[in-house]
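Below, each structure is written out as structure tokens.
Read-outs throughout are calculated quantities, based only on the coordinates presented, and are distinct from any laboratory measurement. The model shown is predicted, which means the values in this text are computed figures rather than measured ones. Cβ atoms are built from the backbone, for glycine too; each structure is taken alone.
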Structure I
Amino acid sequence: MGAWDVGPFENDMAADFAHTLDETAPDKRESLVRSTLGRAVQARDYLESSEGEKAVAAAALVAAQCPGGEAISTGYGPKQALPAFAGDLRPLAVEALDRVVAEDSELAELWDEAHSSPKWQQGIGRLRAVLAPESGPREEAPSGV
């Protein structure tokens, strides 16, 4: 995993994704974000870490435009202006984040082995809370219920 910190753009794949966004025609940028999120959601058996890292970055871009969202302030994020994203990207971004932290996700496995895993998981939780504030934090169902 080419990560140097826990932020959504602090890894090689997300930085490359940001560069691709900058190189994409302005009217095609939302489509690139949508397809990136969609690939993560549609991954059937196992989500590769590279797709997961790009999905987290795309979700962070969507969250940045939501009330309470944090602006992308790292130098590794997109430098070109992004369009105002359609509201239907929010639930897609939530689905993508849920897929990234699922059991059959390479990125989740890699972070589970890292010392800074709790910090990464908190960051994913904050993104999810901004994208779907009405659903609150995701909780595991109590066992035996």
Structure II
Amino acid sequence: MDIKLSQCFIAVDDHDKALAFYRDILGLEVRGDVGFEDMRWVTLGSPSQPDVDIVLEPPLADPNASPADRAAMADLLAKGMLRAVIFSTDDCDATFEHIRAAGADVLQEPVDQPYGVRDCAFRDPSGNMVRFHQPRKR
């Protein structure tokens, strides 16, 4: 059996702000932009990984959701409790400086972790944690 990652989903409350982060700062390419009713899904990916898509989706992609459910999801998103994504990089420190210089919300400056990576973390415009790690040389 050969199983590979195809897509992952990140909830966002403003697709245009999310695009400014994921496309303009991180350099991901837009592969699709689909609307349905009052919802929108934007698919992005790294040019070096054409088979892996990241889908920016509404926090609650259910047109029948109650106002209370929508409010609960919006609250969780604002607290950064819905999703996290980890990207690998060949230079954690340079990646950190590039993203910080663009004005992103820093959660953690680069640090060597005991599990073998050097990593840093930011919040995207919707509050999701976005980490970047580089394997440490042994």
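Out of I, II, which one gives -5500 for helix-only ellipticity at 222 nm (-39500 (n - 2.57) for each DSSP H run of 4 or more, over all residues; to 500) as computed from the coordinates? Spell out each step's value before the answer.
Details: I: -16500; II: -5500.
This value belongs to structure II.
Matching task: 0.95 is the computed value of FRET efficiency 1/(1 + (r/R0)^6) of positions 6 and 94 (r between Cβ atoms, R0 = 30 Å, to 0.05). Pick the structure from I, II. Present the calculation step by step, with values, prior to reporting the outcome.
Numbers: I: 0.95; II: 0.55.
Label of the source structure: I.
Compute volume of the Cα convex hull per residue in Å³ for each of I, II and report the one that scores greatest. All intermediate terms of the calculation are to be shown ahead of the outcome.
On the way: I: 115; II: 143.
Top value of volume of the Cα convex hull per residue in Å³ goes to structure II.
A value of 29 was derived for relative contact order in percent (Cα under 8 Å, 6 or more apart); which structure in I, II was it taken from? If you can, show how the numbers build up before the last one.
On the way: I: 29; II: 23.
The structure behind it is I.
Assign the value 1.1, calculated as distance in nm of label points 7 Å out along Cα→Cβ at positions 30 and 78, to the correct structure from I, II. Before the final figure, lay out each step's value.
Values: I: 1.1; II: 2.8.
Computed on structure I.
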